[in-house]
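A.B. asks: These notes open a run of structures that come right after.
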Structure 1
Amino acid sequence: MSYYKVLGFEKEPFSTSPDPEFFYESREHEKALTNLIIELRLKRGMSVILGDVGTGKTTLSRKLCQILKTKDDIIFHMVLDPNFEDEKLFFYSLVRNFDIELPTSDPTILDLKEALEKFLYRKGVEEKETVVVIVDEAQTLRESTMETLRLLLNYETNEHKLLQLILLGQMELHSKIINIPNFLDRICFKYTLNPLDLDETREMIEFRVRQAGYKARMRLFREDAIQEIHRHTGGYPRKISMLCHKALKSLVLKNRVAVDKKTITEIIDDEVKQGWVRTQTPVLLQKSNS
């Protein structure tokens, strides 16, 4: 039997997989998600979400995809590995994933561009649909691909863009954007995700415990444990999930009834002894939004 079933859960509460059902919407995540949907509805063009490793960008993107699947007038494709070697491979990927017909089995770059443009015009103008491309791990984009993305925004009518782009990436994406002429001013919405504060850390833990089906009245995580979790993780959602997962396993292995500060400090001390813990305190990111 899995450890989480022993504790009264129906599902694993602190998996680090980007399951949208376990997506805790902090104030910043909610603001980012709401603005992304607004920009898509207005067909404004390109949005960029930045954040350090573990701030919840990928889970945010999965939650967005879950929402978009319920919209009959939206077609979307998510690019998980955007490190394309050249412009042709990038265009070919878009054409293939949107099931766009090509005039030849060996298309040139011009064939691919023309096929994509016709597809966007048909969907956006004739069929009144919104076409969206979501790029995760966008910090790995090559400069040539970013220039291609910028040029794709030239596909437009007098009222709106025919292709909507959402880039989600780590902070180094910002320096890439700054170094490409006319890229920054193409971004209609930009936002930087910061780690959670103490209250949000508590809410995230309690939310995931409920989502996993825990129904007992007793709180599994005591307040002193939550404070220690926040102090140690700096409020990064991925780190919170990993530490909470270890804490629940510890309950089972040591036959305890609740996670307290002692449980957390024991886990941290053990990791320090094994050399798996950094000594520096995580640094908050400067928020930017428009």
Structure 2
Amino acid sequence: MRLLTYADGGDARLGVRLAEGVVSVARLDPTLPATLIGLLAAGKLEDLRARVDAAGANGAMDEALFVEDPHYLPLIPRPGKVLCIGRNYAAHAAEGGAETPTFPEVFVRGATSLVGHNGTIVAPRCSDKLDFEGEFALVIGTTCRHATEETALDFVAGYTLFNDATLRDYQRFASQWTVGKNFDGTGGFGPELVTADELPPALEGLTLRTRLNGDEMQVGHVDDLVFPVRRLIAILSEAMTLEPGDVVVTGTPSGVGFARTPPLFMKSGDVVEVEISELGVLVNTVEDES
């Protein structure tokens, strides 16, 4: 399944993308949770799959179930945790003059930094060093503590795309990266959650690409992760309980703007795309802070 979160008035709603369009879960089955984090927390992902299959088989997908031109929100607007991994491709660590990490470099993003597919990444007025970082993310489906690498994938609901847009000067003002990674409206997140059953295990063998105004900036192969998905989940769950709806953003490959000669930063009017063909394309436009 491909799941998305869209705006319905002032509320975040859950939709399922089918070949014919986006179906509203609230209209399809009002007994199911109407948000993605609610669906995962209630353990109802398979119930939704069965309901969608049944409705399709019975010809029940009438027009009232579909959402016209959904306004995408961040896939999970207010996750319990967004855990991001720095320097998780050796070539990216090297282009920044750093050694390959021997333990994951973990930082956290907050909900106000998140932006949905087709939404606006905000170039803040205090800096002109807004950089792109195309990544993929996993979403935890069931409560996870002390996972092993052998069991880690059992806890993954699915995968999506992320743009960890970063203010490079603010990232380097201190030894901690939190401020530079958490400006409002800088973390593109979506467009959809593709459930794990429709993808290669841990996305092995897939390729991530980032484009700026149509020009390819980054190409990263999932198999080149320093800490692959299984290892990340095992390490993180050794320290903390991973809960349904928690997000792990796995790191960006080489080719970011600050490492180029001359440096290339995003500016108002730019369009940035992050793609893994099996996950789709996350598109965001850059605009100056008003």
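A.B. asks: Given structures 1, 2, which gives the highest value for relative contact order in percent (Cα under 8 Å, 6 or more apart)?
C.D. replies: Of structures 1, 2, the maximum of relative contact order in percent (Cα under 8 Å, 6 or more apart) occurs in 1.
A.B. asks: Among 1, 2, considering only distance in nm of label points 7 Å out along Cα→Cβ at positions 23 and 239, which has the greatest calculated value? Can you show the working numbers first?
C.D. replies: Numbers: 1: 2.4; 2: 4.0.
The maximum falls on structure 2.
A.B. asks: Moving on to the next point. If you rank structures 1, 2 by mean projected area of the Cα convex hull in nm², for residues 31-86 alone, which sits at the top with the largest value?
C.D. replies: If we compare mean projected area of the Cα convex hull in nm², for residues 31-86 alone over 1, 2, the biggest value is for 2.
A.B. asks: While we're on this one: Of the structures labelled 1, 2, one was used to calculate Rg and Dmax of the Cα atoms in Å, giving 18.5, 59. Name it.
C.D. replies: Derived from 2, not from the others.
A.B. asks: Going by FRET efficiency 1/(1 + (r/R0)^6) of positions 71 and 207 (r between Cβ atoms, R0 = 25 Å, to 0.05), which of structures 1, 2 comes out largest? Don't skip to the end; give the middle numbers.
C.D. replies: On the way: 1: 0.50; 2: 0.25.
Of structures 1, 2, the maximum of FRET efficiency 1/(1 + (r/R0)^6) of positions 71 and 207 (r between Cβ atoms, R0 = 25 Å, to 0.05) occurs in 1.
A.B. asks: Okay, moving on. Matching task: -13500 is the computed value of helix-only ellipticity at 222 nm (-39500 (n - 2.57) for each DSSP H run of 4 or more, over all residues; to 500). Pick the structure from 1, 2.
C.D. replies: Comparing all candidates, it corresponds to 1.
Every number in this text was worked out from the coordinates using simple rules, so none of it is lab data. Every value quoted in this text rests on a predicted model; they were computed, and no experiment measured them. Cβ atoms are built from the backbone, for glycine too; each structure is taken alone.
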